[in-house]
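J.: These are the structures, in structure tokens.
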Structure 1
Amino acid sequence: MSENLINYTDDMFEALDESEKNSEFIAMESKTFFQDAWSKFRKNKMAVAGLIFIVIMIIGSILVPMFSQFGYEEQNISARNLLPSLAHPFGTDKLGRDIFTRIFYGGRVSLSIGFATAFINLIIGIIYGGISGYIGGKLDMFMMRIVDIIYSVPTLLYVVLILMIFGNTLGSMMFAICLTSWVGMARQVRAQIMSLKEMEFSLAARVIGASDMRILLKHLVINAIGPIIVSLTMMVPSAIFMESSLSYVGIGLDPTIPSWGKLANDCRSLVFTYPVQIIWPMLAISLTCLSLNFIGDGLADAFDINRR
């Protein structure tokens, strides 16, 4: 009886070939959090285009003034107000200076202000907001009231007062913008830390004896890095636009520092006679801010956990 059953079982089942064993096996490539975010970011064409434009502007701001045959202050009175040509791709200004070289040299100033102030705001915001959100209680209430007081005063007032006291230098402009811009980052970091510190991984790290500093930096801040990076990309165009606006109305950087706002201010008197001159600095400001906003939107989608 048992032998018949074994033979019957052998007739029903037979061993698969080695080539067929994995034919229906489905495997996904293992990716880290940032690798997954990068793959999603690349699918956003506008964000990728914005990133390419920013990279071109950064490289151009470094290389063009170094290799251009015209200096950013070099004047040629016989070549004033020329239209775009092969020799001068963007034309010349009222003093015969090459606008193409000056635009990219101004990019050094404007982009430096944007990225430097955003990085400083990032550091201050993470430290201030992280401590406030992690410790909580009366310290959190006290620190947030300071933020409310700073936030209640118009940013433009701070900037104008700082520039009047310390002068229209590059350092004073960065200091003036950073004086109030960090409060938004601090608020967002605080909100993220307060929501993450009660989650299981944070409680588990505390149970096994991890220090508060390690929990804050290694666990909480790292897990909140997505929204923080998105906010960081939004700070850069805000700083560039702030500096450009102040320089355009004449209360920004020193006239000897050719930022994009200062270049637009120089062309303001010729807007009706040679309007093409003011187009170039305005395009540089607008396209840079627009590209950074596209990058921010792409990062927001890439780091959005709910869309994974």
Structure 2
Amino acid sequence: MFKDFQELVNRAKVASTKAVAVAVPETKEILQALDRAYREGIAEVVLAGNRKKIESMRAELNLDFPIKVMIDVKDEKTAAQEAVKSIAEGQAQVLMKGNLKTSTIVSALLDKAYGLRTERPISHIFILESRVCGRLLFVTDSAINILPDLQRKRWILQNAIDFLRGLGYTNPKAAVLAAVEYVNEKMPATVEAAQLAAMAHQGLIVNGQVAGPLALDDALSPWVCREKEVMGPVQGDADILLVPNIEAGNILSKSQTFLAGEPLAGVAIGAKVPMVLNSRADTLDNRFYAIAAACLGA
């Protein structure tokens, strides 16, 4: 369990260095985050974008990190394809979305020609640093799957569990969130939460503990669990928060930054390699933490 992002960064620094392939990296924050990741010994850099713009920005920002591979392309679709191709050819182990549409880079990642897709759907994790809980929290899915059905939630949950194991968690604890901690037939999220917990008990979701339905306070607060008499190994100690839909995840995650003023990092998982998937409004710190998490989990 990581207490905060610095602990995760420290672990990434002593792990093997990964190469990050970035499609359309022509923004200051992305280049600065890559520079920081290189200087921290976490990542090497493969860039697919407009060479002239990239070099101009590097000079303006006084960045001198080495570029392992530079692929000079002008349009975002080709840049996405070239970044994915560099991974397929073994030049990089992590993909990163730059200044282009999410749909463009996801389409390239899922292109069968590159062999990086799996039988699983792509899903997204927001990593939140919570001082109150004293640990990192992993919210899924907040950015890709809009209204997943039961089977897709199963895979989203398995993606998250496997990603945390890649980070070093031996037995990740996942809470399937709803508004209450009991099944109410009028609240479909509670019904599916109970079904997902049953799937885990049956061995259909593996390598982690799953409980649900749980309200957010049940998932995070041991005191609340004692008061409500909601007991179990996940209750009050969850690592993963599986939300019922994209709105719930997006609001929960972004409130971390815009209400609590705390950092968060976004990573897309489910393919053979993780993809750093940040918002255009993300800070330098958020981008750097996402790179560190993806490199450690690759």
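Here, each number is a calculation from the coordinates, and none is a lab measurement. None of the values given here were measured: they were computed from a predicted structure. Cβ atoms are built from the backbone, for glycine too; each structure is taken alone.
J.: 1, 2: which one has P(r) over Cα pairs in 10 Å bins from 0, in percent, for residues 119-198 alone, as calculated, at 16, 47, 32, 4?
T.: 2
J.: Out of 1, 2, which has the highest value for mean count of other Cβ atoms within 10 Å over residues 103-110?
T.: 1
J.: Also: Consider the structures 1, 2: one of them gives 0.6 for distance in nm of label points 7 Å out along Cα→Cβ at positions 63 and 287 as calculated from the coordinates. Say which.
T.: Derived from the structure labelled 2.
J.: Right, another one. -22500 is what came out when helix-only ellipticity at 222 nm (-39500 (n - 2.57) for each DSSP H run of 4 or more, over all residues; to 500) was calculated for one structure; which of 1, 2 is it?
T.: It must be structure 1, since only it matches.
J.: Let me ask something else. Taking mean count of other Cβ atoms within 10 Å over residues 151-158 for each of 1, 2, which is largest?
T.: 2
J.: While we're here: Work out percent of Cα pairs over 28 Å apart for each of structures 1, 2, then name the structure with the largest result.
T.: Top value of percent of Cα pairs over 28 Å apart, among 1, 2, belongs to structure 1.
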